[in-house]
Structure I
Amino acid sequence: MNYTIPGMHVREHTVRVPLDWADPRQTISVFARELVDPARRGEDLPCLLYLQGGPGGKGPRPLKADGWIGQALLTHRVVLLDQRGTGRSTRVDGRGMGGFDDAEQAADHLACFRADSIVADAEHLRKTVFGGRRWATLGQSYGGFLTMTYLSYAPEGLSACYVTGGLPSLAPDAAEVYRRTYPRVAAKNAEFYRRYPQHLDSVARIADRLAEGDVLLPDGDVLTVRRLQSLGVDFGMKPGYERMHWLLDEAFNDGEPSSAFLHQVLARSSYSDNPLFAALQEAIYGRGSWTAAERERDSRFAETARPLLFTGEMIYPWMFEEIRELRPFRPAVEALAGRDDWPPLYDADRLAANEVPIAAAVYFDDMYVDAGLQLETAAHVGNLQAWVTNEYEHDGLGDERVFTRLTGLVRDRGGEIGE
């Protein structure tokens, strides 16, 4: 299908790929949108593949040609991939996960949605739809993890790589990630309460009411204190403090949690749009663990602590009991956690010898991907330039200057445009 929206001509692509790349008998569909400046739709432009954050993130649904997409369309065709299991790519959801006969069968299915499979999908798309020509990639957050897997197993398909807030540790260990990020989450909480001191009391009041029980979200789930705490995932984004402020500002109506508050909490914590984010959160670090975040959590984040601290992007086992959309995933996630035969996601030797130009923005205050671990990785990957900045939070790519800075770093070394 082809159509035009403001500033962009869109072409849709759907390809069939194996569910398990080692066994082609069962297939799924993978979907991508190709964007181009309408005035240049007939030109032979290089492609830029966008690797969305996540896990479980679908490609952007742009409304107009602005931000980094607008900048990229000046020189490229932009390919927005719905990673397998998301968006219009054979979606994985609670209803489907509840249909397996047993936990091991469900785990086998879920194991097919890791980074190595996503990279294989991208390579298939490049070869069959885009003529096999090398393309550049832009990896946001988890998209940077995908980038390192891509460079490990199919660097011949890449002309350049741009990464924003997403250089993974090459020695994956979820527990180490949380040991480093919990203190940063605590610091983000301190900044939130410094900025909005009135919420020291309002958050405590909400938590005390939730602890009494019987506060139901619109879908029937009980709103617990720990589910409220999980909303702190937003503190890693530039406007996260303000979004939390306005949520809390309307929390009560006649002494009870307001309908507006409960609907917003449901929208922010249901995982209905991205259940794979929860299901595969710890698996992206290389193993199927699902308890590292719980084990590393310290007393500062207790439900009874005051001030009550919000947590970050940590995923906890209780979520697969208390959150409706995630309940069907529990058997598979628990079964995956017991497996130790995962194939490696990164090839350290190949990355050390890498020749594909890479420019990576490392956000010094990043709440999700520790800057120290990112810089350790940068030191062990060939041809990688790291730009360290505290001007941005994890969503820095929302400012087009970040993309412009990274592409400039590669161009200054004579790379990419025109590949």
Structure II
Amino acid sequence: MLEAANSRNRLSLLVIGPRISRVSIGEAYSAYKRIEALSELADLTLFTSHCDRNPVKEKDFPFAKKVVSWKEPSASSILGRLDERVKPTWPFFYYKVRQWLKDQRKRGVTFHIAHQITPQGARYPTPLRGLGFPYVIGPVGGGLPPPPPLAGEISPLSLTRIAPIVDAFRSRFDPLLRKSFEEAAIVFGVAPYVADILAPFKVRDFRVLSERCNPNSKKPLPPKLSSQRMEGPITILHVGRVIRTKGLLDTIRAIALLKEYRNIHLISAGDGPNLEQCRKEAGRLGVADRVDFLGRIERSEVEELYRRADIFCFPSFREPMGGVLFEAMSWSLPIITTSYGGPDFILDDSSAIKIEPDEPMRFASKIAEALRRLITDVHLRMELGSCARARLASLETWRENAEWILTCYKEVLSKTVED
């Protein structure tokens, strides 16, 4: 018996994904916003997970018809950021979802369609296959190789170098992974390049479902847009996981090249395996007093940092999309980023200073030069900030994005009926 929809006969939708959270950043937060919008259009049941440091409560999802959250083993918290990158608890999550769905089926409950919305990597087999209803996956991303000039600073033994090799092998020889993607009605990708990543799979239908959404079109203009200053302190903000490819180390090196500007201060919001390396580099270069490392902080605190910042510097050189860029755009911040991967897809030259990745010290010099331009030219800061916000406003909202996804669901169901 199909789970009854409400009186308006809306779709009964199941969404699964680990650690989806309204207070996180990155894919977990994007998934939350997408689910929030989808819940306005369908009867949405969510199956997610949580850990000790990131609890999930039903009140965090007031819009969902039902929320099921599995508590991950406490050992996952000990691994810190490593477990977020490799997701060692995924096999357990897979099993819990399968068992829960089989139990629901015994009770006569099923769904019109299901959506595995995270993880973003195309390396996780889905527990949704073979259960009697169609499913979609994504948006998936990742797989970008680091630019050759910067690859030398990434250890050959790091996950950044090893993961693509393992993924390529599994995409050809892991039958469970292959079936997961090949039996999906649709696989969404964050950008067109993902089609190449998925080439080893015989995907039925690939569509781009990017993070290029206007996260908050009603957010008020920050005061600084009309009161940018030539003198006084200048706050430079970097938000994201502290891994080598996110560019925080390069930003610190750039700050060290701007010793003549004593009024600049860099704030880093994020945690990760390279945080200690960045601390040491700041000390070695004599700029420790000009850099604040806040680590992992609450979403509300991140928003306050955006509000107070003058410049957003995010020179990530292996970024599949870059959700933090949308957040910076919504706060009318002038942006420094790279002309590679997701950032190059999101921003144009009117809304950011984009830097081509280069050999480490030349890369830092380019970032320093971009910062110098913004530090000394208040009008350029205002122009880039205004254009960034205008570009964001031109993008579809989460609601519009959800309406398009709903259309995709209906296409899938229509084909299912025909078959």
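If relative contact order in percent (Cα under 8 Å, 6 or more apart) computes to 16, which of I, II did it come from? Please list the in-between numbers first.
Values: I: 20; II: 16.
Working through the options, I get structure II.
Between structures I, II, the calculation of FRET efficiency 1/(1 + (r/R0)^6) of positions 167 and 255 (r between Cβ atoms, R0 = 35 Å, to 0.05) yields its largest number for II.
Ranked by FRET efficiency 1/(1 + (r/R0)^6) of positions 335 and 375 (r between Cβ atoms, R0 = 35 Å, to 0.05), which of I, II sits at the highest value? Please report the intermediate quantities before stating the final value.
Working: I: 0.50; II: 1.00.
Comparing I, II by FRET efficiency 1/(1 + (r/R0)^6) of positions 335 and 375 (r between Cβ atoms, R0 = 35 Å, to 0.05), the maximum is at II.
When Rg and Dmax of the Cα atoms in Å is computed across structures I, II, the figure 21.5, 64 traces back to I.
Looking at Kirkwood radius over Cα pairs in Å, for residues 327-398 alone for structures I, II, the greatest value goes to I.
Quick one: volume of the Cα convex hull per residue in Å³, for residues 183-278 alone came out at 180 when computed from one of I, II, so which one is it? Working shown, then result.
Details: I: 107; II: 180.
Only structure II yields this read-out.
Starting from the value -12000: which structure in I, II was helix-only ellipticity at 222 nm (-39500 (n - 2.57) for each DSSP H run of 4 or more, over all residues; to 500) calculated from? Derived from the structure labelled II.
Each reported figure results from applying straightforward, stated rules to the coordinates on display, with no laboratory input. These figures come from a predicted structure and were not determined experimentally. Cβ atoms are built from the backbone, for glycine too; each structure is taken alone.
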